[in-house]
Structure I
Amino acid sequence: MPSFSPSVGGLSPRYVIMGFLYFRPMHGYDLHKNLSSDLHEVWHVSQSQVYSVLKNLTRRGLIVSIHLPRGRKRVRDLYSLTDQGKSDFIRWLHHPTPVSARSIRVEFTSRMYFASQLSRELCIQLIKEQAEYTRAAITELNSRYQWIPPTQLFNRMGLELRIRQLKNVLDWVEYTWPSVLAVESP
């Protein structure tokens, strides 16, 4: 199991965009539309940000685009994942989310969104691994908390808040997600 990392920086819609492309090639506009409809409470991404991410992914060799004529002067790009992009996405999909309330809300929910389109077994595996990873983080933070002297009130308060947040996150992972999986798809 990876060591606990409290990092919350670096959340990028890169893998979410790659996730949509994993299932089928799409235009940038359609990617933004899907993101805005299917994950609008999770990600707030402008259309220009989607195109910026697409440009970056193309530069890194994770996606390719073909130019499709549209009208007299306009050209639309159709994006698809390369083999390297598919491997990168699958690796991300199977990796535990860093343990912070924000990362879990954004990244774990995104992983579950795509995993639910692949297999129920993958969803169950991700839930179990994330719960284990979160429990380990809570244990580590509790251990650190015990070593903070009572005179360092604000350090204790800050760490106690993180512990309480992660306990709520763990409750959400363990109890909410299995009930979501129990509901039959339409």
Structure II
Amino acid sequence: MTPRLRAGGFRKERTMGQVASIIKSLNTLTMGYADRVASGIGADQFRRMPKGVNTNSPAFNYGHLAIYPERLLPLLGRPELARPDEKWEEMFNAKAVCKDDPDGTVYPPMEQIMARFRDRYRVLLEVAAETGDEVFARANPNEQTAARFPTIGALVTFLTSAHLMMHLGQISAWRRIMGMGPAN
């Protein structure tokens, strides 16, 4: 193993584990789709809910997704890389209700939401790629999710794949409701 410099000192390079390999494979597709489904959405539309349809706006969906890396980084042994933001947690947590924001007074601007979404997943996915299977095999310490996702690997895999695609699918449906058509 060749040592290489990383934040916090030297680490030995390791072969990517099975779980990290699965997460990386899934997210090459998922993050590309996240960019495609956002393409063509104007900043003024990004925070809007369709009239007569109760569905989350892209602002809410991307903002919601952007809070999860902060929860996962400590589980992967890298709490120093987490950048939790109380205001974002309040606006975008799973119990928050999406609001139509025609005047841009409820949610941060599109550029800020998209930049945070991309940056936080970039950091999380880099850390996940370096995480060994022994970490992913550990018990999920979160009592609320442990019954459904008994290991850290199960939780991280869900939140970096199925959870993302679930919300990106909402944005795809939102696009069609708004008359934009599917993402290309």
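Here, each number is a calculation from the coordinates, and none is a lab measurement. Since the model is a prediction, treat every value here as computed from it, not as a measurement. Cβ atoms are built from the backbone, for glycine too; each structure is taken alone.
Structures compared: I, II; top value of relative contact order in percent (Cα under 8 Å, 6 or more apart), i.e. the largest, recorded for II.
Computed over structures I, II, FRET efficiency 1/(1 + (r/R0)^6) of positions 120 and 144 (r between Cβ atoms, R0 = 35 Å, to 0.05) reaches its largest value in II. As an exercise: distance in nm of label points 7 Å out along Cα→Cβ at positions 48 and 176, calculated from one structure in I, II, equals 3.2. Which structure is it? Computed on structure I.
Which structure, out of I, II, was Rg and Dmax of the Cα atoms in Å derived from, given a value of 19.5, 72? It must be structure I, since only it matches.
helix-only ellipticity at 222 nm (-39500 (n - 2.57) for each DSSP H run of 4 or more, over all residues; to 500) was computed and gave -18000; which structure, I, II, did it come from?
Details: I: -18000; II: -16000.
Source structure: I.
Taking FRET efficiency 1/(1 + (r/R0)^6) of positions 24 and 112 (r between Cβ atoms, R0 = 30 Å, to 0.05) as the criterion, the highest value among I, II goes to I.
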